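Bear in mind that the values in this text are calculations on the coordinates, not laboratory data. Given the structure is predicted, the values throughout are model-derived calculations rather than measurements. Cβ atoms are built from the backbone, for glycine too; each structure is taken alone.
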Structure P
Amino acid sequence: MYYELKEWEALENLLESFKTYISRKKDLGYHKENYLNIISFVKNIIHFNPHDKEERETLVQKINETEILTEKKWLLEQVATFKE
């Protein structure tokens with residue numbers, strides 16, 4: 001919701017809080033890696049330069065290569081919205 005509303009500061013705070021929560025939970029199994037990957041890529045998306053084609057391609061490649069990532073399609077769609 002914060003992403004769609006472009007509430008970047010609130011989103012950053014939520015991502016950090018969620019990351020802290022996940023880091024403290026020991027019984028999440030593979031979900032932990034998935035959530036941390038999602039957090040990392042959302043942060044990358046909101047901070048990358050949309051006019052840098054090379055950076056965008058690198059981000060897309062990293063998303064595609066990440067095996068444990070349930071929101072891969074959504075993340076790729078968000079990166080695609082920045083195409084020139």
Structure Q
Amino acid sequence: MTTYGRIARTAGGGSMTSQSITGILGKAYKNGKKTIPFHRIVYADGRVWLDNKHRNERLKLYKKEGILIGEKGRIKNFREVLLEFK
């Protein structure tokens with residue numbers, strides 16, 4: 001698991017770059033990169049993005065990967081599973 005901000009900073013972007021990550025990865029997906037693990041990119045506070053279309057699929061993936069999701073859509077074990085780029 002990582003955050004939009006961590007990806008942005010690792011790629012050399014500034015503070016507003018994290019808002020572009022979804023768009024950039026979405027374009028890559030539309031251009032054929034179908035293996036992007038979108039479910040592993042979360043908000044800085046550990047919230048996951050669950051829309052009606054992808055909710056069940058993502059919850060199954062989280063469970064399979066040992067990611068514990070709380071009632072408010074936040075990862076319970078966030079610090080344990082968070083990837084810090086070096």
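Quick rundown of the values:
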quantity	calculated
Highest-scoring label, criterion being relative contact order in percent (Cα under 8 Å, 6 or more apart), among P, Q	Q
Structure from which 13.3, 43 was derived, Rg and Dmax of the Cα atoms in Å, options P, Q	P
Among P, Q, which structure scores highest (criterion: distance in nm of label points 7 Å out along Cα→Cβ at positions 23 and 71)	Q
Read-out helix-only ellipticity at 222 nm (-39500 (n - 2.57) for each DSSP H run of 4 or more, over all residues; to 500), computed value -9500, structure in P, Q	Q
Winner on distance in nm of label points 7 Å out along Cα→Cβ at positions 15 and 31 once structures P, Q are ranked, highest first	Q
